[in-house]
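Following are the structures in question.
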Structure P
Amino acid sequence: MRFFTIFMCLFPALLMSQNLVVNPGFEDINALDDYRRCRYSDGTRDFNRLVKDWNGFRGQTPDIIIAPDSNCVYPAPVEGRSMVGLITYLPAADRGLEKDFREMVQGQLSEPMKVDQVYHVQFWVSQSKKVADHHLRDVFWTDIKTVPLATNNLGILFLDYPFQSGIDIEKSLSDLEMYPNFNVEEVIETEEGIWKKYSGTIRARNAYTHFMIGNFYRTYYTQTNLSDSEMEAIDHHNQNVEYEYNMKRRIAYYLIDDIYVGLTPPPSDATKAIANLLKTAKAYTFEAVHFESGKSDLLPSSFPELDALAIFLSENTSLRVEIGGHTDSVGSEAANQHLSEARAKSVCDYLLSKGIANQQLTYKGYGESLAKASNKTPEGRRLNRRVECKVLE
């Protein structure tokens, strides 16, 4: 998500979600070349060169995926053009080695966390069996035997100081006995291209300045979506093949996007929807702003959507918007004009009560003059009874 500069208003209930994560959606890239699209990173150095304010570690190959298209094995990001891909599970036994393979990346916070404060944590995840299979075939050979699967143990570890990218991070974390502050205990399964949100809270025990995301547990302590008998069958197969070429390789690959850490909850879906429409179409028609019949009194069901707009406006203090009231053609034209103005004013007054500056708002009643549909049908009249928010140039 692209989080905007925050206007800290005087109303605590409406303090906007300030994301402390620097470059939370991996959108800030040092170089964007066409050849980068739909391509795996060439090691940690490649990842570190491209992604600002993030780094991987020695021996790992986290992927920065930039602007995938319909011809790409990768799905679309949650928002924007970029996301990160991590292998979180690849057992040593499946590679004929002594060490499991998993990847993690390190990010930074815009300011130190406040000790003993509770913080909200959120990130989006998409499991991809298709990418997992494609990744191994790309790295090794096309007819390698893969077993794409899902796992648990995707977590975030907060840090007092950053680890250098050149170290053996797994050994360092093991020696220091460091484990994630927030961890997904359930096995994470999604359909291809579908994103799932995970969120929770943590209490800052120190003034953390950095964090890492990935799987911090060895495969022995990580659950999968395969049954015990299926896992045993793969182990038996791999122990009895003559050539490493014939081993079955179990792999979990996850796409990660829009990481959030903040003292207040992250923006709601309603806030994001309003932001997107006001930034692109320059107008938004409220879906859940309702009034008592024939009156301008707001019903409580209107408050969540209006709060979402208030959050957006508190983030964008230079923006001016017009609240426009519209009615159907039932009743006299004069009465409808008066009602539309009164309803638009009610919405404006509510936004002002939430700390939005008076200079950001204006309102106008249009009565029945700008019908969107025929007033001859109930559905048409319903569409015409509306309140809109329009960006003023």
Structure Q
Amino acid sequence: MRIAELHAYVVNLPLRREFKHASFTRRASENLVVRCRLADGTVGWGEGVPREYVTGETPDGAIEEFAAAPLDEAFSHDAGDWPDVIAMCEAFNPSAMCDDPRGAYGNALRCAVELSVLDAFGRLLGQPVSEVTRHFEPSRGFAVHRDRVRYSTTITAVGARKERMSALKMRVYGFRQCKVKVGVAGVDDFVRLRRLRRWLGGGMDIRLDANEAWSASEAAAKIESLAECDITCVEQPVPHAEVKSLTGLRRRVATPIMLDESLTSLIDAEAAIREQTCDLFNIRLSKCGGFLNSLRLAAIAREAGLGYQLGCHPGESGLLSAAGRHWAVAVPDIRYLEGSYDRHLLRDLLTNEDVTFRYGGCARALAGPGLGVTVDLKALNRMKGHEVTRRMG
């Protein structure tokens, strides 16, 4: 079977509330959605979240890259099984189209295109996307299948009253893990974290995300003071330009360090292992270039004795939520799991199916072939902007 057409849309997804951290504040998410149509009419969907401060991509830039990318070279071939499909996806490398020393540019585009292809062929083969894990060489040795997973939650800097309400709701709702955004200018994180620890309870696993907020000279002192609140990890404490300073910082602090903005590609992962700058990787499907690249990064982390979480971008629709669910049920030893916030964060859902996590962050594996979700075409038409069609062959 061949791919007949790939069609990309820029989609604007309004958020229910403002999402704020040290690097950015947003009220909506502009995402890239791709539809893959096979020669027999089978349709698959994929999504990427271009973030200029993460991979250098903007939504408009991503769709321009889609219009110019050599898609025919990768996707104008017959595919009859998962190895064939994997080979096609691996041949598509947007970062090769520009000067990109970190190999990260185009990752959101690659993710959206790849997921649409995996979804379409999963439907054709009658198998879920999670099955790819068993056929992809880097992940074949550790592929598992779980019937359910459990997500963590997040608290952003929104003021003491709202944070108290959020924390108490999370405690009552049965969450076991919570990420707290820190490093916002004008906020006393130590006072704030002490309050949150009291409201969330002593049994809550609390980790921090600084989003590059601290300089190399102040990061150790910040982490040491906040460690008094019994935290289990600090994510991206310094800007990527100062990431090498984390080698020395890890010798000074006992709290594990996770890379996020500094972990976007194979090149970044190899540098992190070589320089010993972290204890964990934050793997995000869009940021890291799709399902397959994310499996590759998990394999690299396991080989190096590092941990990893599966993260998400605020504003992901049900397409990326579903893809993350398939990844999470097939990959073992995920330290923290983020995603499937759909109904809690989005004003309107893009998918017909609601894949939002349930009580305590619990969620079942998705049934059905491909991603197991379908796009609400009326919602897509309301939210879509610029679009481009590419016909194969």
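One table, with the values for the structure above:
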| read-out | value |
| --- | --- |
| At a computed 0.05 (FRET efficiency 1/(1 + (r/R0)^6) of positions 125 and 381 (r between Cβ atoms, R0 = 25 Å, to 0.05)), which of P, Q | P |
| Structures P, Q, by distance in nm of label points 7 Å out along Cα→Cβ at positions 149 and 221: label with the highest value | Q |
| Computed 7.1 for distance in nm of label points 7 Å out along Cα→Cβ at positions 45 and 341 - originating structure among P, Q | P |
| Structure with the greatest value (metric distance in nm of label points 7 Å out along Cα→Cβ at positions 93 and 293, set P, Q) | P |
| For -10500 (helix-only ellipticity at 222 nm (-39500 (n - 2.57) for each DSSP H run of 4 or more, over all residues; to 500), calculated) the corresponding structure among P, Q | Q |
| For mean count of other Cβ atoms within 10 Å over residues 245-252 computed as 16.0, the structure of P, Q it came from | Q |
| Distance in nm of label points 7 Å out along Cα→Cβ at positions 181 and 285 - structure with the largest value, from P, Q | P |
| Structure (P, Q) behind the derived value 19 of relative contact order in percent (Cα under 8 Å, 6 or more apart) | P |
| Structure with the greatest value (metric distance in nm of label points 7 Å out along Cα→Cβ at positions 141 and 357, set P, Q) | P |
| Given 38, 22, 19 for Cα extents along the principal axes in Å, for residues 37-108 alone, calculated: source structure among P, Q | Q |
| Structure responsible for 25, 44, 25, 6, 0, with P(r) over Cα pairs in 20 Å bins from 0, in percent calculated and labels P, Q on offer | P |
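Rule-based calculations on the coordinates, nothing more; no lab input. A quick note: this is a predicted structure, and the numbers were derived from the prediction, not measured. Cβ atoms are built from the backbone, for glycine too; each structure is taken alone.
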